[in-house]
Structure P
Amino acid sequence: MPQTLQLVRGNVLLGTITARSPDSGSPWHNGAFNPSAEFESVRDLFEHELRVLRANTDDDPEQWDEWEAVHAELHDPGLRLEADGKPVFAGDILIHIDGAEAWWRAE
């Protein structure tokens, strides 16, 4: 995996991620997130997605429905990680951003 990734939604660069070495055996990757000015337009969506995910400690189906709706809104115009203008993963990604930290995996 490239060390520097671009988080792109539709045709908009939301920021860059400096990837760290993955934990062996884990499907999750992580890195330091550096937002672009355009990230501000979706910051609330990422924060909402993470709040709903963390709040669902009882595996409540209604909370999963809310999470699915936010996740779909984030992905609707196409959310992807790129390096040198090319997608890093063939399929969709599941990505969370909390301040300057990002973690993701291919779905």
Structure Q
Amino acid sequence: MQKLDRNVPLPDMMQGRWADIDEPSSELVIDGGEVTCFGQAVDYDFKEVGEEDGATTVSLRVNDATKEDNFQRANITELVWTPEGEFHAYNTRFASQFVRLEA
């Protein structure tokens, strides 16, 4: 995995406005390196980007290990673009699939 600063944009295929497939009013917005989920900006310090079995993965992280547990519970922390073109986001409490919203 490649460790990247917060200001580095997430992968191109993840950019844009997305809606939860099961709850269309719940949105995920990725604009460059900024991530907003369910109306709240994700306050992360860095990201790890990689590929695994054809999937592109992004892990959002914080530098302070004492805050990691709360961060993991309060925010989406993992983004996955599958080889089939599906987009998923999850953390320790939930997982959602997202579909792109039309501009």
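Each value in this text was obtained by applying a stated rule to the coordinates, not by laboratory testing. Given the structure is predicted, the values throughout are model-derived calculations rather than measurements. Cβ atoms are built from the backbone, for glycine too; each structure is taken alone.
Out of P, Q, which structure matches 4.5 when distance in nm of label points 7 Å out along Cα→Cβ at positions 21 and 61 is calculated?
The correct label is P.
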(message) One of P, Q was used to compute helix-only ellipticity at 222 nm (-39500 (n - 2.57) for each DSSP H run of 4 or more, over all residues; to 500), and the result was -8500. Which label is that?
(response) P
(request) Assign the value 2.9, calculated as distance in nm of label points 7 Å out along Cα→Cβ at positions 13 and 93, to the correct structure from P, Q. (result) Q
(request) Determine which structure produced the value 16.9 for mean count of other Cβ atoms within 10 Å over residues 5-12, calculated from the coordinates; the candidates are P, Q. (result) P
(request) Work out Kirkwood radius over Cα pairs in Å for each of structures P, Q, then name the structure with the largest result. (result) P
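Among P, Q, considering only relative contact order in percent (Cα under 8 Å, 6 or more apart), which has the greatest calculated value? Mind showing how you got there, number by number?
Numbers: P: 31; Q: 26.
Checked P, Q; max of relative contact order in percent (Cα under 8 Å, 6 or more apart) sits with P.
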